[in-house]
Structure 1
Amino acid sequence: GNANQMLKRWQAIAQQQNFILIAPQGIGANSKMGTWNAYGCCGQAMQKQVNDIKFIQAVLKDASQHALLDPHRIYVVGFSNGGMLTHQLAIQMGRQLAAVAIVSGALFGDEATAKDAVPILMIHGEKDSVVPFQGGISPTRFVAKAQQQPFQSVAYAMNYWKTVNQCQTKGFIEQTVHFRIEKNLNCKADVVLYDIDQGQHVWPTVDQADEGFDATQVIWNFFKQHAR
């Protein structure tokens, strides 16, 4: 993916909006090959059964000892394998999180039902060739090797969180030239999807003709609306 581009955009918004940005690194063969154990994927973190939930909890505890964190406004965002871990964090740590956002992530189908409703924003491209929109084994060979289970579809993830968040009515759709937004707001917590028609496995920016929007700004606008 393009995690460095994602991080640069978050650094810029953090400076502009004056919030604390924490960017933990998963284990891997080198600094560019970090992985997270999201149970069904990926790589070294999964193979070594690293407890990344405990790691993130430890990171938050350490950060709270060095900075003034607002416990009512802790947000998590993840891309690709980081998005898969974000799903798991929302399931296991939902009571601590004000909102989460997942770009090109996935669930695996054997998750326990989360106990707490969490506002969630998902962004996924229909042409994603790494974590397919419709789920399954990745068409990208090195990712397929890093998988232990098939990815579930975006529709599955949406239904999972609509059930957890107790959405009462069908969401409404906004259609633009490049993407479709599904908003489920009549819930204990919002469930929103940006379905990008020609979107690849990238962090969407305004510079990409087939994405056509700034994912970082969209996510920050979503986060700002929510406090625990």
Structure 2
Amino acid sequence: MRGFTQDDAHIMCRKDQVEDELKRVVNFILYIYEAFGFKKEDVKVYLSLRDPENKKKYAGHDEGRGFTEMVLKRVAEDMGLDFKEEKGEAAFYGPKLDFKVKDVIGRERQCSTLQFDFNLPERFHMEYTNEQGVAEQPYMLHRALLGSFERFIGLLIEHYAGAFPLWLAPEQIRIIPVAEKFVKYADKIHETFREKMFRTLVDDSNDSFSKKIRNAEIEKIPYTIIVGEKEEKD
């Protein structure tokens, strides 16, 4: 692998904002999975905690570490997540929730992640001034909603076997004229759909009419529109 694309974001917040912010992100992640057609039982969550026997290898202080592990577990419980604790699996910079989605043959694929980062706020001397005028270091939440785009797209292709729902299909509508003399009318319909933000194509190739229909079926285009003399007159 040469590289991958990820929807990373880092959220800075106060200690008293951490729990609400975690719940917002988890809700967003679950909303995304539902929108893409994954069921609740398809998603398994792993709570990665530090190794209690080897605390020195982790960034941050004991109090902050203990608080973040506790609040992650509480959020997972309060939101009814199907989660499993994994001691010693935390990143060196903080504990995390990893969301893994089952593929079509039952394998778990790492997707979303929600992590605390004690390393960067310390290294970059991040501070904010609280209401008492005292400087404090913020808590940093590092989140990726989809994780690797490439992996998630692969997961979607397998999940739908290429037959994407209308909103997700790269090509939503294939317009097929029954003869060459109706191509101009097909182009007119194509532009009408384009103005409405639909993703459409006109098949004006030299293939036979039956092959054009077959191609649309093989390519799993959600909708195929056939246009001819009757449609043009109507």
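Between structures 1, 2, where is distance in nm of label points 7 Å out along Cα→Cβ at positions 11 and 99 highest?
If we compare distance in nm of label points 7 Å out along Cα→Cβ at positions 11 and 99 over 1, 2, the biggest value is for 1.
Upon calculation of distance in nm of label points 7 Å out along Cα→Cβ at positions 43 and 59 from the atomic coordinates, which of the structures 1, 2 produces 1.4?
Only one of 1, 2 returns 1.4 for distance in nm of label points 7 Å out along Cα→Cβ at positions 43 and 59, namely 1.
With percent of Cα pairs over 20 Å apart, for residues 91-170 alone as the yardstick, tell me which of 1, 2 scores highest.
Sorting by percent of Cα pairs over 20 Å apart, for residues 91-170 alone in descending order puts 2 first.
If mean projected area of the Cα convex hull in nm², for residues 67-114 alone is calculated from each of 1, 2, which structure is the one that comes out at 3.6?
Attributed to the structure labelled 1.
For the read-out distance in nm of label points 7 Å out along Cα→Cβ at positions 107 and 163, a value of 2.4 was computed from one structure; give its label from 1, 2.
This value belongs to structure 2.
Given that FRET efficiency 1/(1 + (r/R0)^6) of positions 83 and 219 (r between Cβ atoms, R0 = 25 Å, to 0.05), derived from a single structure, equals 1.00, which label among 1, 2 identifies that structure?
So the calculation was done on 1.
For which of the structures 1, 2 does the calculation of distance in nm of label points 7 Å out along Cα→Cβ at positions 19 and 187 return 1.9? Please list the in-between numbers first.
On the way: 1: 1.9; 2: 6.4.
Traced to structure 1.
To test your reading of the models, identify which of 1, 2 gives 24 for percent of Cα pairs over 28 Å apart when calculated.
This figure was derived from 1.
Give the label, chosen from 1, 2, of the structure having the highest value of mean count of other Cβ atoms within 10 Å over residues 75-82. Present the calculation step by step, with values, prior to reporting the outcome.
Values: 1: 24.4; 2: 14.4.
If we compare mean count of other Cβ atoms within 10 Å over residues 75-82 over 1, 2, the biggest value is for 1.
Rule-based calculations on the coordinates, nothing more; no lab input. Predicted, not measured: the structure shown is a model, and the values here were computed from it. Cβ atoms are built from the backbone, for glycine too; each structure is taken alone.
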